[in-house]
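Visitor: What follows is a group of structures, each given as structure tokens.
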Structure P
Amino acid sequence: MPEKIIEHWAHKPGRHCASTALGDLMNFYGYDLTEPECFGIGEGIGFWYIEGLTPSRMMHFRSVDIEKVFFSSMGIEFKWQESCSQEEIREALITSIDKGIPVLLRTDIFYLDYYKSKTHFPGHAVIVWGCNMDENIAYVSDTERKGLTRCGFDSLLEGVLHGNFPEGARANFATVPRPVLELHKKKLFTNASRENAQRMLSSEDFDGYGVKGIQLASKKVVEWRELDDWKWLARFAYQVIEKRGTGGGGFRKMYADFLEKFANKRLVSLMKNIAGRWTDISLTFKGISESDTPDFSIVSDMLWIQSLKEEEFYKGMLNQS
């Protein structure tokens, strides 16, 4: 295939990969949704405390499948396509681009040549808008980067094969044809925020999730001082709260922007306070990573207080009239 780029492709640089991608898709199809609105409709707020992966201890601050939840909330049929074959994925991407349909991908930035990253970070969403198989490149839109970014096609395929966090093993990609819908924003926002709050308060399937996950992290983080890589664990915690595509404050700053559209002032103010406190926690982790002493006791206390603040917010959201 010679160079083919979908006409009138849309990309507005944003703060987080998935919500930026969702906003691009909706705007491409003529629906006016901002990045914070897409994040909120996708019930994007989450918290995970996980052990046994790489790094060996980590926290994540976003829900696991914002893309699928977003489309479901909008009443749009959506399904991740799965494959273990680079050739199958290559053929699907080329076919979709030839039809003028953008493709949403989950990738690991470690494999994307334009990142030059030494660290694995799966679950990173990009959209493919075009390709040039004579040069073996794809054109993708990616979060804060302006315009379309050139990516080696083989590099992209390798990233997709390793991009499905936390399950791994099988690639996730989805062609997204034009949806037909009516937007009732306030109803969408209210329903999504309540569902998100309920999940953060009462997740039953994993002890490290939601408010109880923050409390678990508060108890477990003091044990990090016994680990050889405590400096990297502290640095990574700082990064995933404040730097790695969260928009600041572990996604809570962007969520406060979403709440501004419909929630009462008390809840907006509380979420802004929570976002600021997560930034403070991240900077505490950063300070620990730069110190000679692995003392995590202060951040442990901060995490416990944060769990109470978040619990107050989610209960308030469920009770909002």
Structure Q
Amino acid sequence: MFIKGYTYGYGAKKGAYRTQKAMESVDRLCETGTEWMCLAFNIQQKTYSSTEILFDYRRTITDKDVIFAINRAHEKGLKVCLKPMINCDDGMWRALINFPDEDMMGNDKYWKAWFESYSAFLCHYAEIAEDYNCEMFCLGCEMLGTERKETFWRSLIKEVKEIYHGPLVYNTNHGKEENVKWFDELDYIGTSAYYPVAEYPGDSLENMTNKWRQIAKKLKAVSEKFGKPILFMEIGCRSAKGCAMMPWDFTHRDFPMDEEEQANFYDSCLTALHDEPWFAGVFWWDWSIEIYDSKEVASKDLGFNIHMKKAEDVIKKWYKEIIK
């Protein structure tokens, strides 16, 4: 099975999934041939060094919101990977969440406190994933500072498996896949595959494809090491010139529009990888909860959205015609 996926729902505030525009956005997503929705939403912890994860009911989406989105996706024939995420209110990237290790007495008190809070957070959503038949559950995203705490992660995975009985994935960051020693406990090796594949702004499809084939050799070795398929939990590129050189970028809004470079990024990835036996598929980043429906707006949008751009035609070609 090749996962023809897309990420949806990130950044949602309370009630956002239940609007008419949100439902219409899911309709547009289904028209691309997407078969899997990664329902990604974030809860905040106060700072990168906080040991508590707290809900803010002024903005945090509710269980009712999450359940509505799951049911809506299933009604549309989409499979769902539920992906609860942590962000930091101080603006720090979640990869920087970190604490001192054991003290002189062998106590790991900061990590113990954080993992207790994170376990409670994750197990809450594991129950929803189980009760509402989500086809996959994601244990975290780009939490690089925590990944070395193998004992805590293995304990957490055991706890989740007692609640949720479907496939499990964890989403590390590109180039760090081999560092997650506990991937052997999961069903998929997940990664944010924002690999730079362009040598210069406006690079060709051929050059990008060749770069992906070089990357594929390393990813194949990681897959063989753990005996698990690799799933791109996040991947994408803005429709702006030069962004295939740094596809993770979401900040530089002064770059000129370039639909072709974005389309080449998507096309090159699937050209190089779609038939590799160790490659499980893709969740592209990301489809907006309220998507525009005007070519005029699309022509000015410099974000990750592909709707009404050349990259959308690429995805439709691969998802509807080539990958069966």
Structure R
Amino acid sequence: MTLDPVLSHLLGAEPAPLAGGDDPAGWYGSFREQVLAPWQARVNGGASPSGRDHFAHGLLGGFVADRPAWAMVAGHQAAVRRLAWERDGLDLVPDGGIVAFCASEEGGAHPRAVHSSLSAAPDGGFRLDGQKRWATLAPSAAALLIIASLGRDGDRNRLRALCVPSDRSGIGIAPMDLGDRKPSNPEVRHAVVDLTCVPVAAGEVMAGDGYTDAIKPFRTIEDLYIGAATTAYNLALARRSGWPEAAVEDLLLLLVAAGGLAFGPLDEPAAHLGVAALSRATARVRADHEEHWALVDEAAAAAWRRATGGGGVAARAKELRRQGAWARLAASSTGDR
């Protein structure tokens, strides 16, 4: 499929929000059943999903979200499924449930910081031990996409991605203590995930390297998909609230740009630079639209300001990826001489 049917839907369908209470799993389940499944049946005719379908998944979810948090959930889950699809692990992901991506540990998500371990088991599978932190949506998840180590090969930490049900024996999930931090989307909870001798079948371990093929690309996919889903939410709210046509067109252009990036290779420097440029363009559009929020009801406007008001660690990480992309291009140019 192309992006055109999705954009036409966002511009022509009734921009009515889908209510789902305050539980991410409840809203996401309703979205998949009432919105995504009928869409896929109508547009795809039962064909297997592709990377394009996962991007549409995020846009559709953002469009029907009744708050920024659910747009974030839709984009995040579309990103997780895009990653699983690329790793031939889509069959490990529950069709209707939330999947939490569990990479970070006490020292972050760099290979040297990943100590959760996969050890061989007598049954031909593995046993998983360790702890993950800042696991987004883990308290609401039906499955966990986890990064763990098979051991070291010299200085190299051999990481793998695996996906297991969240109720598997040996898994403990506890809410993350955020201290004084005030989350921008309080409905989207984070967790500490304890892993104690968790049985993992060989078929639950995905192909490829856990860092270069999972952690690194997911950062870009997540940025792009959550940003696009949030813009789709903004577009629906703008249409409901009577914003000028030019403002809706601005939002449409951001989605067209996001789609162009989403359908290309996301591990290339150009993709990272494109995502950085799209982020700046989004900020400019939002600044230009500030006056239109007077047309939006007060509660929705307050939720939007809270959800989009910060950057913090994520903003610093994005800047490092932008700088790294330019460095890679410079090194490549030097090598061609």
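Visitor: If you work out volume of the Cα convex hull per residue in Å³ for P, Q, R, which one comes out largest?
Guide: If we compare volume of the Cα convex hull per residue in Å³ over P, Q, R, the biggest value is for R.
Visitor: Another one. Given a value of 2.4 for distance in nm of label points 7 Å out along Cα→Cβ at positions 63 and 87, point me to the structure among P, Q, R it was derived from.
Guide: Going through each structure in turn, the value belongs to Q.
Throughout, read-outs are computed from the coordinates displayed, never taken from laboratory work. Because the structure is a prediction, the values reported are computed rather than measured. Cβ atoms are built from the backbone, for glycine too; each structure is taken alone.
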